[in-house]
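The following blocks contain the structures, represented as structure tokens.
What follows is calculated from the coordinates using simple rules that are stated; it is not laboratory data. None of these values were measured; they are calculated from a predicted model.
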Structure 1
Amino acid sequence: MAPKTETVWDHEYNTLRRENLFRNPPTDRSAYPLLQIAVDPHIESFNALFPSDGRTGLITHGLVDIGTKTFYDSTDGSSAGARNKLTVRYKSVHLQKPTLPPTNKFAKNREIFPSECRERHATYRGKLTATLEYRINDGDPHEFVRELGNMPIMIKLVQRHEESEELGGYFIVNGNEKIIRMLLMNRRNYPMAINRPSFQNRGQAYTPYGIIMRSVRPDETSQTNVLHYLSDGNVTFRFSWRKNEYLVPVMMILKALVETNDREIFEGLVGSASSKGTENTFLTDRVELLLRTYKDNFGRADDND
């Protein structure tokens, strides 16, 4: 059994030790664990697209979010007056291994590796294909495959003439090594109260106070939502939909989510009559103001309030 790799380094150059590691790369672990820890998030983020351990990948979550699309043969595309219905959905997406381009008709071995891509100034990429399923008038499903283009593949392999100290986490594009820089983002699904002076530029009644939350879907796509506190005591909810920004009174959203009345909303925000929340006059006044403003602007209150 081979001895374990020594991962402790001192302040010396250790020339002979580095040369020995270069000639005989370790097989049990990385000789530079701190560097490997820094690179691991890049590798894990790419592996999350197409995991090999049986877990559901991010691509699969994205396909579920797309769902099934329905089309009708009517003039306006609606079900009224339509004779036939077509439903289409993505069934799966596959990433193939990198191979030589079809223009190369002489090579017997069609596989291509990162070292060759560096020498040929090519991109280490694989063909991305999607399997789609369609039904006509809810009949039997039929499948067909479509190519989605080529996708760069992340590097991490000591074999195939790669570096003995290969840490991975980058791509080879046109023969050059490129890395996708990760950005610091707000904590997911966590409301954070902030004081941002730029909020006041959105309107006359807007204050610098708000609550921001980055909501994340199962496929890791995110949506930033903001609650704006207004100088008159009202609260608006800001969100984006199809590259358009909308501002909606928060009370309208509370009434649209469930079938409820003003009293249930008041007790849900403040608490019951015996709770300590009723002693907070600032909170109770603001909730009452939200309910009254909604009643004055968007209709009458419920009959059972």
Structure 2
Amino acid sequence: MRLFSIVSLMLAILLIAPDSQARAMPEYSPSHGKMLWFMVISDTHIGAMGSRPVENLTWAVNDAFHIVQPQFILNCGDLVDANAALGIPWAQQEDEWRTYNSIISDSDRALSEYIDIPGNHDQYGDGSLSYYRQWSHWGSHYDRTQHSVRLETDFGIYHFLGVATPGNDGAKWPADNTGLDQGELAYIQQAFDENTDASLHVVFGHHPTSRLKYGKDEFLNALKHYEADMYIYGHTHKYEASFQDSVLHFNIDTLGKGDRDNVTIGVIDQDYLAMRAFSAGIWPYVVVTAPADAGFAGGNPRAYSVPPDWTEAPVRAVVFA
């Protein structure tokens, strides 16, 4: 069964300062016409022990996609596990990549509907990420490891940038020489430069910035300079969210090995980005998009204020079930 709805309520607001001349923010509107949403998963680990990796990815690109109807799904890497033997990730396994590729192909997800980037498990024993470039959805089509997507709508331009944080040396587990080299940083800067007219920049990668061994400062400076709205990532197999220099750093749990906080819905509502993590297959999913959550992630610097001269204001949510 497919069901999603936008719920709007009009609530009376106590006027604390009735003579205030506060200006209504353009982001806060009774209208729900300027909205879009996307879905994020990470650490699918196809090839890891047990049935969960295949079952959850199959669910995400089929049942969940049809219920949520996102603009697209972003996969933040560790697409496969590189499970050579005894559950120890060691080197790329073609059978894992074939399984991953067939799950996406069988779902009939178009390039515009599913965007995948590499994680460290996808480069074990393969510094050039040749398996990723041969078998992944976007890597096989574009033969590159980073991707810039410009989404133009009748109400705004939105930029989504996938960055490749795995090392380029093919080091095997437990080594993880993660970072962004000069070529990768140049691609990131060019992508930002080509989309300076975007209303929002959403950046997604595999590793938290704290784990980057090279290119960290340059990457953080780029996020700050170009006023990126969010950097979303996986790798740690846990969920957490915080703001750094007004950029939301959002860590999603593993879809392939975890059982909670492993599916994220991002909703852009009047150019405000609302994020919430859910557990795979546990419906309904509800994302409140208006008013902005001022307390989100320990204090939200991007939250707008409710205009004190309004007698009514919308409470808006998107519901998926």
Structure 3
Amino acid sequence: MEYIKELSNNTLKELKFQHYSKILIILFISISLFSIWNLYSQKLTAEYNYKLYLQSVDKYANTDESLKEALNSPIDVQSLEGEDNTNGEIVSNIVRYDYESVASSVNNLKMERIGSITLEWLTFVFFPFFFGMFGIYIGTYDLKYKTIKIKAVQQNFFLLLFSKQLSMYLSAIIILSSSLLVSYVTGSIFLKMLSDRIPFSEFQLNIQTPDDNMFLQFLLSLSVAIIYSTLGFYLGLLFKGIIGPTILLISYNFILPVFGEYDLRNLIAVLAHKIFSFTGNFKLFEPKDVSTTLVFSLLFFIGTIFTIFIYKISEKRSKYVI
């Protein structure tokens, strides 16, 4: 009971520090801005698709085929591969194709799709970097302000580290939930603006909406935030500084290719394609096949080994070595 009380007090102190240091508000604003940018991009896509549709309709004014007949006809799309390995498509019924593109892009801004569109964009593009940097900051600020010795003497060192991690995870829940709320509000505004430019009543296409499970999507997004914040936290403790872990994080997420089926990015992508449909502007790369059971087993095993290693190293460095 005493350990739980100490853990709770330490976690609360860490959350207060995150609040006073403005790191939470910086994370929230950054992630929310990218969320708004994504939804604005979806709006522009819908407007562009509508413009293409109107151009296709104008072309039918000079042909013998009626527009109604074209819209009721099926689409035949053939994929082509050029000599320079570029891919293309030949569409036999362009007006119907453009019509469906408008309906689909408008559908992505409806309330039942905004959450999924937002999470698939933020989770796999920005969460690894933002939450990785968040973890690095939490893992190194005691070293920066030279408070680690005092805390290590006054508190149980294992509880101190765990309270930092727990505070990160609670913050991730708060930031993720708040950013989703912003996306719903913003998306509804953009949809209203779009309705003034596109006559929705003319695009009442019965689109097969993906059977998305928002709870699982939220859970996976939170898991990605937790994984990368933990990774950043451990790297910060290991390197005892910000520069080295930051270089590794940027290189891994933005420069280096996926190394194989057991690469963390590939493992996460395997789970992502089972939960997200990726019908918006962002398309996650197709992962190399790995069974779901093996994915969870590897994540658990590697996470456990890495945690034990970092905690042991940090304990030896604690009170008198740091």
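List of remarks:
- Ranked by percent of Cα pairs over 29 Å apart, structures 1, 2, 3 are led by 1, which has the greatest value.
- Answer label among 1, 2, 3 for the case where helix-only ellipticity at 222 nm (-39500 (n - 2.57) for each DSSP H run of 4 or more, over all residues; to 500), calculated from the coordinates, equals -7500: 1
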